[in-house]
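Colleague: So, here come the structures, one by one.
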Structure 1
Amino acid sequence: MSTQPALEVLPRDLSAYREGNTGIPYVHRFESGRPGPHVLVNALTHGNEFCGMVAATHLLDHSVRPRIGTLTVSFANVAAYESFNPEQPFDSRQLVHNLNRVWSPQWLEGEEDSPELRRARELRPVVAAADHILDLHSTSNDVEPFWVYPAFARNAEAALAIGRPAVHLVMPDGLGSGVPVIQHGRHGEADSDAGVAMVAECGQHFRQATSDLAVEVALDFLAHFGLIEARPRNVAPQRRYLLLQTYVIRTPGFRFTRPVVGFETFAKGELIATDGDTEVRAPEDCAILMPARKAIPGREGVYIARPL
């Protein structure tokens, strides 16, 4: 079991942001009155990923307004966020469902109910209205920040131009474990008039540096699309990975064969993990990302990827 992380960033009271100005709780929209794209900056898709909260409150507290187009700032899973317990800091990721896997018609129009499904249905028009989406996330382990996006040229071009994070996880066929916010509706289609839709994994959940990066990435994203003035950038060499497989845990006995935090490499055929009687082996020379801290059946165990 991993040691308890240092909690450099803790939740703040978001009640002042509840009303917003759209009729949907925790959603704020600002129109410039000039032609331009509609950009959505979304925070707290998972309740314990505080960097998005810090970036969203920064935009609102500093009265960042678009000089062209429209800016929407949203806090997604506030209910899970408000359940945070510093003694169990990873447990407020979600209350019932993973809010970042339910953005398909099957879930949104289905009969099941949960706080996450109710919130996704409430946010559906917000996501659908946006031309470009930045969904701010963080990671359980302290690893290098990275982008996650569908393998569409429009996403790659924006991520490479923005330049940070310098690592990219490219999804050729989605996550394979559900539909995330960034693939809802037209944003999940290769041939569509949709704009860019990307996740930025900004670092370990509770580090101050992670929240600092989330603020910078949000401002960079807005600047890239012209909503705010251009910002100086120091673009580092980029590294890209192609997602090969998302392994979903089947049993409480899921275990990695060695300690991992992310970006470890495995040779073709090498045993990565065991899951009851199932062996998870490297399909080719590869790297792993987002290894699970805890074996929870039905949740993702690891992403298997290869360098591009």
Structure 2
Amino acid sequence: MRTIVDGVDLYFDVEGAQLEVDGLGLAERPTIVALHGGPGFDQGYLRPGLGALSALGQMVFLDLRGQGRSGRPPVTTCTLERMADDVAELCDRLGIARPVVFGHSAGGFVALHLALRHPGTVRALILCDTNATLRPLADDDPPPSLAERTSSDAAALAGRMFGGDFSPETMRAFQEQVAPAYAGPAHPDIPGRLFPLSTFSGEIARHFFGVLAPGYDLRSRLAHIDVPTLVAVGRYDWLCPPVAGRILAEGIPAAELIEFAESGHFPFAEEPAAFQAAVGAFLARIGVLRAT
């Protein structure tokens, strides 16, 4: 499905009903809006792990501007702030009142901006393997580094890619040498099953990491987020390490932290049953799910 927001053609898909039979009437279920990472990927890699959450509420998966099946506006407009504004306008246009917003990795950057720029729009946040800044963080208990998990050559390769080298040769080598380590040691096959489900926009990624990333730091503003927040982290995530989750949980007043001991960057796909149970329990605690 598509709609035009701020002059940009946005693609979204829905899994699960908004209404369910409740006795002799219909009751509205909560809506969870899922925001993908990258920047540069799309919703595809989220679907296997998050689709089961449609048992709890209606899932809305969005391809953010410039990515996936959505339109390609000038790359200079593809900022975290504009993406957050797109989500707010999309929800207003679709009549989604106060959704739960799930943000994974860079999708969490967008979710944080959404909560800050549009107070009252979001009912709750689920921030999964994301962070409030891309600056180096001191950590007394870091996960194994990429070089420790793989090799110094693989770490150098990752550095080249995040530096803007998205050539076919680099991307092929990345898939072989680096991608398996995005997951925990028990799940090296997971990234190879998830990444092919998404397209990749090197232009968006290059602009973000080259231009926008150095200025991304929301740590001083976290206290202004006034909605219940579940922060989920994978113990083996070297990309968005557990310390980043701890900073989020400590900075957001109504936040709670859960760590998935066997996961890396994709706990929703690496430990799906535990992840779904954690989300269900969180939504029940904050009163989003109706009592049965």
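Throughout, read-outs are computed from the coordinates displayed, never taken from laboratory work. None of the values given here were measured: they were computed from a predicted structure. Cβ atoms are built from the backbone, for glycine too; each structure is taken alone.
Colleague: Once distance in nm of label points 7 Å out along Cα→Cβ at positions 211 and 259 is calculated for all of 1, 2, which comes out largest?
Modeller: Greatest value across 1, 2: structure 2.
Colleague: For structures 1, 2, calculate FRET efficiency 1/(1 + (r/R0)^6) of positions 115 and 219 (r between Cβ atoms, R0 = 35 Å, to 0.05) and state which one comes out highest.
Modeller: Of structures 1, 2, the maximum of FRET efficiency 1/(1 + (r/R0)^6) of positions 115 and 219 (r between Cβ atoms, R0 = 35 Å, to 0.05) occurs in 2.
Colleague: Figure out for me which of the structures 1, 2 the number 0.95 belongs to, where FRET efficiency 1/(1 + (r/R0)^6) of positions 59 and 203 (r between Cβ atoms, R0 = 30 Å, to 0.05) was derived from the coordinates.
Modeller: Of the structures listed, the value fits 1.
Colleague: Given a computed value of -6000 for helix-only ellipticity at 222 nm (-39500 (n - 2.57) for each DSSP H run of 4 or more, over all residues; to 500), which structure among 1, 2 does it belong to?
Modeller: Considering all the candidates, the number was obtained from 1.
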